[in-house]
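Colleague: There are structures below to look over.
FYI, it's all coordinate maths here, none of it is from the lab. The model shown is predicted, which means the values in this text are computed figures rather than measured ones. Cβ atoms are built from the backbone, for glycine too; each structure is taken alone.
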Structure I
Amino acid sequence: MKRQIIQIDESKCNGCGLCIPNCPEGALQVIDGKVRLISDLFCDGLGACIGHCPEGAITIEEREAEAYDENKVMKNIIPQGKNVIIAHLRHLMEHGEKEYLQKALDTLKEENIMIPEERYNGCPGTKSINLSENNAENNREPDTGPVRSELINWPVQMHLISPRAPYFKGKDVLLSADCAAYSLGDFHRRYLKGKSLIIACPKLDTGQEIYLEKLTALIDMAKINTLTVMTMEVPCCNGLLNLAQRAVAGAEGKIPLKWIVVSVGGEVLKEEWV
């Protein structure tokens, strides 16, 4: 059958194995110094391993592959303990794979293993949360009238920006996860003011090697002053910081790198130079 499945570029893979703990399905192993996909039937094609590869060696392709078998995957996972089981169930929940999730739960039931739903349905990335009560004070109209936009460049999406654009030259740059501005009420005044903006999604955007090239060019060609990466608290968002760190490490020029983490409720959880 033809389906989505991961692909590993051996020329980029350094065999570090950082992707393996993030594949509870057991589809990956380090063999002869490279990470290998050991069985098509263990890979669900959802890409939990992608954001943890520092070399960008893992992508998703569509090809002929053996059908994914949730029952066999669960039987492979069960001996690894409850924490790995929970990680797998949460992975399926995050991607809306209800059919696979039910099959996994059925297999656990056959093995007399009970996992409470709250243990795997707690990821802030997909959990339904009503924020209206917590943010009731912020729902009123501003007392001082319309708030001025601090956006100084267009376009802002990473695939569309050009590192040669004059509004990047020598500037402080904010690389923000798509969702951050919607969560952070004071985004423009507190964080965007005086900075050129780029937005991206490390989980859903394709062609992220292009992102790496553009970030490196911003450092070496545009000679940007600083780079601030703003991510959401959800784990998949860390891939954006990973891209920025790779760009800074691979560029000829050296710039300060700041990391800001925003909660789904609009609070700044972390702000530090990295």
Structure II
Amino acid sequence: MKRTIIKIDEGLCNGCGVCVKGCHEGALQLINGKATLVSELYCDGLGACIGDCPEGAITLEERESEPYDEATVMERLMQKGEGVVLAHLKHLDEHDQHDLLKEAEAVLRKCSIPIPAYKKREIAGNSPRSFSTHHACPGSREMLYALPTEEPVSTAVQRGELQQWPVQLHLVSPTATFLRGADLLVAADCCAFTVGNFHQSYLKGKRLAIACPKLDQGKEIYIRKLAEMIDHGGINTLTVMIMEVPCCGGLLYLCEEARKAASRNIPLKLIRISLKGEQLEEKWV
């Protein structure tokens, strides 16, 4: 079957083993000093290990693979103790993998093992789909920032730099006239709301397409569409702007795959933003 699964660049992997410790499913091991996917059955393809890798050696790809087997994973995890089982259940819950959670709970019941309290904290009177005070997943963890008060806030209306419509990647035609000869910025949805000067510092002079690699459907469509923008839309450069959270790395993967699929080879730049809106990285890839 074809599904999303991790890919490890051995050239970038330094053998630190951080991803191995972070993969509760046991899909990763250190072999000959390199992180190795030992069984596709154990890899759920959610990409939590991407954020653990300090070298950026782990990405997601869609390819033919053995189907993920939750029952097999649970049988292995139960041997490692309640703490590992709890971490696995929280991982599935934070990624809204409800079907897999049902399978995991069924295995625990079959083995007469109590189900740990892993679910997001429910607020009295609310539905089960309520909020929690903490998530292990950096992309879902609740945080509150204090805004600086040293600088006066300007009341002047700042000019926006958006030059076209639509902006959602699913809606942008790959042959839209505004793409011809343009520099395209593909930004994760959260970026514009996180970076205060997004328009002036990043969007100015560019065309825009926004997407969410975690929530959007049809990612293979994105790859084909971006490849068409390169070959037939006539864009000159491609800049991908993502947040520092692990799930956001999928957007870089989509852009890299699109460039591989295209017949034209155009420059691709990565900009990575912190959760507080600070630029962490800018490089050509």
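Colleague: Out of I, II, which has the highest value for volume of the Cα convex hull per residue in Å³?
Modeller: Of structures I, II, the maximum of volume of the Cα convex hull per residue in Å³ occurs in II.
Colleague: One of I, II was used to compute distance in nm of label points 7 Å out along Cα→Cβ at positions 167 and 183, and the result was 1.8. Which label is that?
Modeller: Numbers: I: 2.5; II: 1.8.
Label of the source structure: II.
Colleague: One of I, II was used to calculate Cα extents along the principal axes in Å, for residues 79-238 alone, giving 63, 47, 31; which?
Modeller: Value 63, 47, 31 for Cα extents along the principal axes in Å, for residues 79-238 alone corresponds to II out of I, II.
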